[in-house]
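These are the structures, in structure tokens.
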Structure I
Amino acid sequence: MSYFSGEYESKLDAKGRLILPSRLKANLPVASGNNIVITRGFETCLVLYSELEWKKIFSKVAGLNEFNEEYRNFQRNFFRGMTEAELDGNGRFLLPKSMLKYAQIESEAILVGLGNRIEIWNAELYDQFLIKDQKEFSRLAEKYLGDPKE
């Protein structure tokens with residue numbers, strides 16, 4: 001499994017390409033090669049997956065019952081913004097204009113490693129989703145990571 005972590009700043013070049021920081025690129029699974037998949041996030045961001053990780057997610061979503069209207073609607077919305085990309089020799093990848101518009105990314109982006117995926121954010125929007133209150137962050141850590149026996 002790939003493991004991505006950390007925050008990185010990246011600038012779009014004139015062709016709409018971002019450079020995948022070397023620390024993130026180094027954690028792409030060898031079996032994926034330079035192939036990545038980019039989707040629209042549930043929040044106003046983009047989500048980058050290695051090809052291997054994407055296959056797991058694809059199987060789950062594609063495996064939903066097509067005769068269920070709610071599942072079909074979810075599949076339609078989930079898959080509509082997906083694009084495959086290949087990293088060039090410099091670690092750059094092209095972001096389609098529709099995806100840049102969706103994530104409100106114009107010239108700079110923040111890439112955030114989140115374990116099995118990387119989120120790509122407009123810096124201002126990303127800041128709005130961060131927890132500012134350290135006590136709230138501590139409460140959530142205890143809730144989700146604390147000892148369930150206590």
Structure II
Amino acid sequence: MASDYRLAPAVAARLLGITVLCFGALIFVVTAIVVLVAAPVWLLSVAVIVSVIGIFVVGTKLTSRGWVLRLTDDGYQVRFVRGAGVKQARWSDVEELATDTVAGAPCLIFRLRGGDATVLPVEVIAGDREELVREVGRHLTSRP
């Protein structure tokens with residue numbers, strides 16, 4: 001059974017804002033090309049349609065499929081977190097679960113055999129942080 005922990009709404013909104021900004025820049029560049037070099041106007045129409053579709057797709061992925069942490073019976077997987085270290089591992093590879101403050105943000109740290117680690121800022125996760133720690137603890141105590 002898998003448990004998914006989704007992106008915090010503030011993080012999803014920030015990522016969607018960056019997406020809108022990038023597509024807006026695309027429309028600006030295409031508009032400049034159409035005006036300055038007399039390119040066909042349909043090129044601008046294509047850019048607008050692609051931008052609207054792109055914003056819709058990214059928004060859908062962030063809201064409906066935007067999980068940051070997936071816990072399964074076998075292990076865990078992290079995505080959307082830059083600098084998290086090891087992005088996935090099996091529970092049998094986890095030596096210790098710790099909480100610490102890294103760069104001013106409270107983090108959940110999975111210390112792995114061999115010295116590697118996964119650092120997960122809990123601020124990027126929607127939901128109850130205490131429940132997250134309890135569920136990870138359950139996985140660690142029930143591992144083979």
For which of the structures I, II does the calculation of log10 I(q)/I(0) by the Debye sum over Cα atoms at q = 0.09, 0.11, 0.15, 0.18 Å⁻¹ return -0.33, -0.49, -0.86, -1.12? I
If relative contact order in percent (Cα under 8 Å, 6 or more apart) is calculated from each of I, II, which structure is the one that comes out at 25? II
On distance in nm of label points 7 Å out along Cα→Cβ at positions 18 and 130, which of the structures labelled I, II is highest? II
Out of I, II, which structure matches -10000 when helix-only ellipticity at 222 nm (-39500 (n - 2.57) for each DSSP H run of 4 or more, over all residues; to 500) is calculated? I
If distance in nm of label points 7 Å out along Cα→Cβ at positions 50 and 66 comes out at 2.4 when worked out from the coordinates, which of I, II was used? II
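Every number in this text was worked out from the coordinates using simple rules, so none of it is lab data. Predicted, not measured: the structure shown is a model, and the values here were computed from it. Cβ atoms are built from the backbone, for glycine too; each structure is taken alone.
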